[in-house]
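Multiple structures are listed underneath, in structure tokens.
All of the numbers you see were taken from the coordinates with simple rules; none came from a lab. On a predicted model such as this, the values are computed, not experimentally measured, just so you know. Cβ atoms are built from the backbone, for glycine too; each structure is taken alone.
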Structure P
């Protein structure tokens, strides 16, 4: 009934057809008319040609990338993917002149362009976004100099990755089967989720003691990273590092500050979660490494793909018939490559482009997590579907800040549906345990990370050097606040910050918490048909609005406490439901 494989012939019938578009695009890139600032018409023509090229370039990349992901041992597909990547690099090279030149124009000149060519107003939103940076842009000579040394500025994060991926080893620990196993960052989480407290403790201590040996080196790298951000923020006339990094999202600090304020006011909810865990695991000494132990072992229930599709569609009924009909047609027309096979890329994602349908990659083996992943990736694909259907190519994408909202809405709807429609106690407990862990990890843990990152920025901006002892002490104090009295804080937790790569992502982590909060708020209000219609309109906005205004289409004000509170209230509700079931 439902197709389980992609048909990439819909993009290109064969590699020859792919190469025709590839070669034509290379020629078009080489012949782009860069004399585009003489008047409004020439600017409009350049932007139109750029969009035409990019549409085909995305299709080229999708064909090569999807082909390779289906069989990562296929060297022909890898070669095509590398060609597509090279073509993107050529595109970036050909258009690199545009932003600096546009920012050098005076506002009167830009206004004159709009008068000369009314069709240019189609691009006004994106041109205005570029022009926002004018007050934060240096003169042409200094921008060129800064561009040349930008690769040096990025070295701290890259060096950190090399150090932690290649050079740090932790040795072996004894697993639950009494076998000696090499501990790595990759398998660490598996050991933390062991039912054996001794295994959890050994993994925790071994990993963090391993990182502590490199604490001075990593502290130096992190200090360099933030100093680089400080220098750039000062050169580019931003009040602070934090102001600079949120400016790129077209947001201000109030979004982050609201999150921290509400989470700090509601610490009792995370403390109550740890109390539930401590009592259920029956541990008199409840250590920080015990907080990762699952309350309920993996679900024993399994589903066929057809059953999974029916469950997902049933769970998404609150989104209305039109949404469901479109998604079901997608399942029937090959949106999803379902099953794992040798050399297929692991994991799951949603891809596609303006000229293609959405493509979802799964590695479906019939678990509850697999069905939940189908719901999640379907949320991404439907968001892309609505965005593409309702916008010109230029605005047919959406920002990272809102990217996880639609997918998480679907994931929560599926979990709620399963909770309401199963009478099996163990299955309900399993789902509740997963949900509680989601809210603990996303709302509280990511906010703690964000607080640590902001604290680090403030120290550097106040001319205080970041030493290992200072950073580790500050991180330990944050853990005391976030874990409360129910959890015994082993001193090694002070070194955990050393293993968090997100601290090199320029203040990214708070977006996880705001995304889940928005999704929870939406799910709680979908019974209101007027709200549901506004939410569906939000999915159509694409890149025509900034993230704040996009969310406001559905009436979601992310600067207000009620959005964050809705997530924390739900976290409390599922805790109460869990306690009721186990009692």
Structure Q
């Protein structure tokens, strides 16, 4: 379904404020078409053959918002600005020393200055009250240092730099886990961070067995072992290390504290970290303990995410009719071209740090996903949360995944494999073993260009750019609502926006026509349907999925806790649940009075 590029003033404002190229005050991109041509030309310039042909193909998928690359690509590709085209990074291990802590802080500031979001695992910092090494003092604990990061982020924002979000993770067996869980209870505390607990399989077993849970920290090299010592795989290590047990708590009581915090003020989320590492295509050379700020890309130290989403609404023919159909062949072709476009980002982007360039280039990860799923379902006459919706979502994401892998194999034949590729080990990974035989055999014979190919991001800003299609895999929030928008000067304004599919239905059938049953708001969809949709898509996603499960305020605590346990049982890699509360505030406000504020909202999404 094609139309003029912008159908609402807010979409034009998003482009004008964030993605339109200006140089020394002069407007270079006179139209959104100029932005698409700029990006296409730059990313095709690295092709050794048929540059004009690839520029044309790239421009075709960008045109009409068929494919939405990450915001950093739209803003930076083909400009003279010295910025990174990668949206987000996981930073290096935070060394447990003052020098190491402030070196990590500096690296984060340099990365955010170029517009990159950052993720950190603070589990390497010794807990509050423990002796600090060699200085005759006691440690203040990881949460105390997180406040320094939060201040740094606020300072970077005040300089007018583009927004960069932050993720902080902490292991569920770190002795300061309770302080971490409670860190955002006070309004205004650590507001530039998303928080997630690294939840292990052992912990979930202990929760269900109502067992004691040891809170531990690694012993330093040559540190004498006093008291109880256990061997545990710890953040930053690929082999188990000796850990001192500092105290024990009830696993179920700790789990309830984690869930209670989320119930009352929306954080922390949960990352099922053993599953993340077990399903990692690069299990043989990486140990992951953090993600990008919105959680869809688990990354090793100094890893980077390179994202893009296929806008499914632009592949619907004859919407809102009995003949409505999704052009899966068009989706397949777009996915293949998008893989090449994203792979070329590696050749033209700067990196804030040399370590990021080395790590990212070793795997050449990309994260191709989808957006506009809920609008697409409505246009096809399928209600979000129905059996048919899960079947269609499964088919679409399988199509994107398989097309992406086949395209990456073709790229490997042409340009070579990613440097960290080791055929037999890569083929032994759990996700790869589940792919069709032709893909497995293709990898065996030719290798593959990109270690990971799929992820589903929140796409909040670029979805708003594309005439406010529903974001990622999220349901439609409301037909019309008020959204808070960050302006180019760093301030905020509010704008009334309307949902893309609803607006198209009104154009076709008039303002008084009754809405079909396929139209459903997020507030009318039960939590199990949210989880099931995420699980269906996760089967075809080799990285992860950013998803907020919205729960009504009147939901009881036991039912809320059951959502997280269901998410774990259904094979998700992470879970974020939002219940309206007085601490988090709001980003979206509907005319009917519904409000929503997501942990991965566009206010903490690196655009």
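Things worth noting here:
- Per distance in nm of label points 7 Å out along Cα→Cβ at positions 126 and 574, the highest-valued of structures P, Q: P
- Among candidates P, Q, the computation of FRET efficiency 1/(1 + (r/R0)^6) of positions 14 and 302 (r between Cβ atoms, R0 = 30 Å, to 0.05) that gave 0.20 used structure P.
- Identity of the structure behind 4.8 (criterion: distance in nm of label points 7 Å out along Cα→Cβ at positions 110 and 374, calculated), options P, Q: P
- For distance in nm of label points 7 Å out along Cα→Cβ at positions 270 and 526, the highest value in the series P, Q is held by structure P.
- Parent structure of the calculated result -20000, given that helix-only ellipticity at 222 nm (-39500 (n - 2.57) for each DSSP H run of 4 or more, over all residues; to 500) is the read-out and P, Q the choices: P
- Ranking P, Q by Cα Rg over 2.2 N^0.38 Å, the structure that comes out highest: P
- Once mean count of other Cβ atoms within 10 Å over residues 470-477 is evaluated on every structure in P, Q, the highest one turns out to be Q.
- With Rg and Dmax of the Cα atoms in Å, for residues 198-261 alone derived as 13.0, 39, matching label from P, Q: Q
- Test item: mean count of other Cβ atoms within 10 Å over residues 102-109 calculated as 13.0, pick one of P, Q: P
- Among P, Q, structure where distance in nm of label points 7 Å out along Cα→Cβ at positions 174 and 550 as derived comes to 5.2: P
- Test item: mean count of other Cβ atoms within 10 Å over residues 222-229 calculated as 20.6, pick one of P, Q: P
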